[in-house]
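Below: a set of structures, written as structure tokens.
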Structure P
Amino acid sequence: MLWFYESFFPVVWIFFLLYWQIKAANTKTTQRLEPAASRILRVFIFLIAIVLLSTTRIPLPWLYLQLWPVGFWPFWLGAAVTIAGLLFAVWAREHLGATGAAQSPLSRATS
């Protein structure tokens, strides 16, 4: 059962990212690209996040302070909050993406 607790969050996030990529394939083409400096900064921040999440030991002791006790309820509360946030993002993409993001001046319709 330990494998379930260790793999739950990565699996949920992988499914969410797959969904997001599939939905991104059906979007309008961009009229103007993101500036290179902004993109490099964003990619750099994502790489730092990936390293922090995948490293087993980081030499910063304050990262290992326990905020709440380990147990059944904290895990499922975190799982519920994570899934609720991801479902909200899916809802926003489905309902607001067609009206809000499509009206962005950086997008244009492809005919």
Structure Q
Amino acid sequence: MTLGERIQQLRKEKRLTQVALSSNIGVSVAQLTRYETQGVQPNAEALKRMAMVFGISIDFLVNGTVEQKAEDGLTDSKLLGLFKQVESLPDIDRSVVFRLIEAFAIKKQLEHMLKN
């Protein structure tokens, strides 16, 4: 989910019009529309005011939940599903999985370095 989509979703959840939100954060309706639909990034002050209006942190506004970040970052749905399963494992088992992944990644980096 993009920042603009998140702004629009939160605005609608709070039942705010674009006019009301833009007035609350001190920008024009046209500027808010650019935030929501055209990928324009709000400045720090606008982010701060939006977070206050929505009652959330700036981090949540910009990045969403941990789950949303993972879903946005991972395009392989099978891999995402596996990571979700690993997340529910006991700490000791998760640690083993992390070490295995790290070891595999290091192995691949070394192979790549040796080829070049």
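Quick note: the coordinates plus some simple rules give every number you see, no bench work behind them. What you see is a predicted model; the values in this text were computed from it and never measured. Cβ atoms are built from the backbone, for glycine too; each structure is taken alone.
Among candidates P, Q, the computation of distance in nm of label points 7 Å out along Cα→Cβ at positions 45 and 61 that gave 3.0 used structure P.
Comparing FRET efficiency 1/(1 + (r/R0)^6) of positions 5 and 29 (r between Cβ atoms, R0 = 25 Å, to 0.05) across P, Q, which structure shows the greatest value?
Working: P: 0.05; Q: 0.90.
Largest calculated value belongs to Q.
When distance in nm of label points 7 Å out along Cα→Cβ at positions 13 and 53 is compared over structures P, Q, which one is greatest? Numbers along the way, then the final one.
Numbers: P: 0.2; Q: 1.5.
Greatest value across P, Q: structure Q.
Suppose you compute semi-axes √(5λ) of the Cα gyration tensor in Å for every structure in P, Q: which one lands on 39, 17, 12? Comparing all candidates, it corresponds to Q.
Given that helix-only ellipticity at 222 nm (-39500 (n - 2.57) for each DSSP H run of 4 or more, over all residues; to 500), derived from a single structure, equals -20500, which label among P, Q identifies that structure?
Computed on structure P.
Given a computed value of 22 for relative contact order in percent (Cα under 8 Å, 6 or more apart), which structure among P, Q does it belong to? For relative contact order in percent (Cα under 8 Å, 6 or more apart), the value 22 is produced by structure Q. Taking mean count of other Cβ atoms within 10 Å over residues 21-28 as the measure, the highest value among P, Q is held by Q.
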